[in-house]
Structure P
Amino acid sequence: MCGIVGLYLKDKSLEPELGSMLSSMLCVMTDRGPDSAGFAIYGQGNPDQVKLSLRTASDFDVSDLESELADVSGGRPSVMKRATHTLLTIPAGKEAAVRNAIAARFPEIAVVGSGTRMEIFKEVGLPADVASRFDLSRMTGTHGIGHTRMATESAVTTDGAHPFSTGRDQCLVHNGSLSNHAGVRRMLTHAGLTFTTDNDSEVAAGYLSWRMQKGASLGEALRESLDDLDGFYTFVVGTESGFGVLRDPIACKPAVMAETDRYVAFGSEYRALVNLPGVANAKVWEPEPSTPYFWESAA
């Protein structure tokens, strides 16, 4: 099961509506994944700064982060708390030092993503509750992806919720399962990547990040994954400049896309798209197997 959605805006006038549109899409997929939900939003960013998406306790005092990390972040970092997650904005060149300091001084905090523009939020619970908890409907940006989870091979935990992020401004949501994830994980670990869960979807995210770190574009990384990742899957991937979609060679997991001159949208089922503006006149199609689809803005 699991439900995945993605939305890429071509029309800048829709950017204030990104969160509300993505929230509607996510909540429609509730019966495909009532265990947990998550989403990534690509909003405004400063190329000299990076935002760390942190999972913290709901009663965590963010002032502790400001004071404890000032020595490694070049001054008191900017902190914004949303329920159980906190966005920590720091100079881009300080990311490694700040991550090390968080691991040493706040072992209870999990870093779930980092990016110039990307913000990730995910939790256990019904998609509508998760979207409300983080106030998704009020978020703005150019594109976003989301996931509703029905756990099959691992426990219902926030650690197992999607999106998974293994590179700056990169994340992935996944419906399906990989049969060779253990071997790919070993290969990527030897290549220097680190993983925080045993989830096969994190391995898929890591593989694409690894390919792009080696110079591949998003489209090239998706094409190369067809040779190296085995299983039944549909991926929706977010990057700083856009998003991509890929189905396995058999394409056994459901998927539908809609495109207008204002947006491109993806859903596990068409009903996830029915509330989007102008969808009745959109080009609607089922993505072909083994065919990468991707949309990116100009640099």
Structure Q
Amino acid sequence: MAKKKQSYLRGWLGRQGSIKRSQMLFILTIFVPLISLFIIIRIIPIAATLGTSFTNMHLIRPVTKFVGMKNFVRLLEDKQFISAFFNSIEYVVVAVPLEIGLGLLFALMLSRKIKFESLYETLYFIPYILPMVPAAIVWKWFYSPGSFGLANYLLESVGLGRVPWMSNPRIALLATIGIHVWKNLGYFMIIFLVALKNVPAEMREASKVDGATIWQTIRHIELPLIKPIILYGIVMATVWSWSAFTEVYIMTQGTDISTGAEIQVLIYRVFQEAFVYHSMGKGCAISFVVFLVSLVIILVQFKIFRWGER
């Protein structure tokens, strides 16, 4: 009897082991190519960038030497890098609240079943699908100096004075951020609207029966339910703002800005150092700083949202 039980147990363990082996084979077949692709596309370039940042690699100079932390020390002494760093911080501080706040506001308005909802959704989303280069060129004409630009023409038509959109350093960066917000606002509005439409109608009806106002319904029912989508929107808005480049590059070409330094951001500095001055070591050092700071910002955002759930 005991031998029969042992043989049965061994057979059962063997079958269980074969099932586990087949499952492991399936997991390896599915995930190994994905993990390998992630390593090739993400991990290796980050490691290569970090390695290059410790060298004096130059696109024209053939000899490359290890210089340690010299490139990072040079960044701390580079006034253009410091200016670009704070411009990027201002980009995030201004653009992210505007994109998330306005996107959420418009989504809440459209979720109330207003007339011509599809038309409004299309109009808001069109800027997002437009290529940034032609859109930025149009905006450059919009911000043209004097009365040639549409912005100043409209201001003068209502009795207001002209604004030096792209010649005043304080205004120029905000005007460029405005392009970024205009471009991405429709995307965040759409994802928030889709999330709000998935909120169960029964919960809204129950809140009405309990006498809750619209604001109370939004605050205590709708916003908590779409909190993961809001976090996703904040992270994406932060990444896009922190890595802004195209609109900054276009607005510095052929405008009345003297050097473009007034609106340069970190990614623009990477382009300048690596492909204009050919200093790949310094350019990779800036790239790694961008990566580290963006990682810290995103981790803080996740921490804040998790802290709010406790």
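Just so it is clear, none of the values below were taken in a lab; they were calculated from the coordinates. None of the values given here were measured: they were computed from a predicted structure. Cβ atoms are built from the backbone, for glycine too; each structure is taken alone.
Can you say which of P, Q returns 24 when relative contact order in percent (Cα under 8 Å, 6 or more apart) is computed? Considering all the candidates, the number was obtained from P.
Structures P, Q were shown, and mean count of other Cβ atoms within 10 Å over residues 27-34 at 20.4 was computed from P.
41, 25, 10 is what came out when Cα extents along the principal axes in Å, for residues 155-194 alone was calculated for one structure; which of P, Q is it? Structure Q accounts for this read-out. Each of P, Q could give helix-only ellipticity at 222 nm (-39500 (n - 2.57) for each DSSP H run of 4 or more, over all residues; to 500), but the derived value -23500 comes from Q. For Cα extents along the principal axes in Å, the calculated result is 101, 73, 34, so let me know which of P, Q that is. Comparing all candidates, it corresponds to Q.
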